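Colleague: These are the structures, in structure tokens.
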Structure I
């Protein structure tokens, strides 16, 4: 089958989008389309220029026998700003207020389109970091973790509250919850992590950072390295914070149950340099 250039361009683009952060040899495409490597190089250049013009990410080329092309997903700062604004607008809806000053977030975490964009926002920040795994604690952070991991092309590790027979041998630690100040437990299967891995931690909400510190301590048990922390919403801090180096998209400043108002501001994502 003889591929037209327009067909090659579409197929190469689809393959790159489906395999982010993966170095793909030009010979793979050359063999696939029965085309000269020079023609494939021209195709890649067209796609590279289009991606960068539209702010969809970068195409990195590596020369030499072991070289190829790698797609690095990224989102333009303007688009990131739109995602944060949309998120703040949705979180600020007064009907989200629950008794006790809690916010209903399940619908946002279940919005696959919104979570996909949020995943790309965080993946943009960590695009050039060496990350092997995205870790979260069950259950609300799972959607965010999977969205980030998709764009970084790495696996997700889910920390459990209790051990399951299907997990096999496990490592467990006790930690102090930042919100309740109570001793709680985290459990992780021994088979799921390898020593030396670089791990990105994420969660949907952070108050004092007790859960994050717990996951950080768990990494030490596995002799893994913390690569970064990504939080969807952080609370305004009026007490000791257990961690100080993290990214957040939204800050919850104040909740007034009587007037049913929710005060929000941008998180520290842009303060940390944006994408």
Structure II
């Protein structure tokens, strides 16, 4: 890997690498998406068994933690070309804690400005989102947008509710030092991968096309750090969550064992 990639990531807060996932694997991931939604990988909450694939997919916004029901999705956490980049950006010791499979159908909303470290706190600021395009992501169908360099201060900005129909019901950052409709679009082809810092401000707009924009998003961090994540309702902070998958290198906290806290589920489309 080029040192230019590391410099770009450190300066911009993200880097997009084309053709990192081969198209045969992309095709398998698309097929697997249908299998999960149809209940072929288990009767997880929200499955659409008993209907045709097109109807089922049209009813889904996202699949949370698909790696816990799909061997293929689990294997993608350790996909060698992605791990090579993570080792350059994070270091030799890497663990994963989350996977999300987004199915952004025609006319459906995106996510407003947010920072992933707001939701997944890491003690050492090593969180990286890995956004794998399963279909061409364009401005029209809701590709990622970034605020380059916004990760540098290490500030988590406050969140508030919004009424913007372009975005889903999740909260949006307020009081950020950028214009709300500024930023840089990151259109990519299927098989491309976007790596982005946990502190960078990013969003995606609504899908204004007639097709879907599916993407697999996995989250990683240094295995040398605790993962002080919160769980429950209301959320209860935990000093170090051990619901992880080791990806490469050594786990300094292996003596703590592994726990199962998260469960896979399908989030339905909003009206």
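Colleague: When you work out relative contact order in percent (Cα under 8 Å, 6 or more apart) for each of the structures I, II, which one comes out largest?
Modeller: II
Colleague: Out of I, II, which structure matches 0.45 when FRET efficiency 1/(1 + (r/R0)^6) of positions 104 and 128 (r between Cβ atoms, R0 = 35 Å, to 0.05) is calculated?
Modeller: I
Colleague: A value of -11000 was computed for helix-only ellipticity at 222 nm (-39500 (n - 2.57) for each DSSP H run of 4 or more, over all residues; to 500); which of I, II is the source structure?
Modeller: Label of the originating structure: I.
Colleague: 10 is what came out when percent of Cα pairs over 35 Å apart was calculated for one structure; which of I, II is it?
Modeller: II
Colleague: Please compute FRET efficiency 1/(1 + (r/R0)^6) of positions 16 and 56 (r between Cβ atoms, R0 = 30 Å, to 0.05) for structures I, II and give me the label with the greatest value.
Modeller: Sorting by FRET efficiency 1/(1 + (r/R0)^6) of positions 16 and 56 (r between Cβ atoms, R0 = 30 Å, to 0.05) in descending order puts I first.
Colleague: Let me ask another. Comparing FRET efficiency 1/(1 + (r/R0)^6) of positions 64 and 216 (r between Cβ atoms, R0 = 35 Å, to 0.05) across I, II, which is largest?
Modeller: II
A short reminder: the numbers here are calculations on the coordinates, not readings from a lab. What you see is a predicted model, and the numbers here were worked out from it, not measured in a lab. Cβ atoms are built from the backbone, for glycine too; each structure is taken alone.
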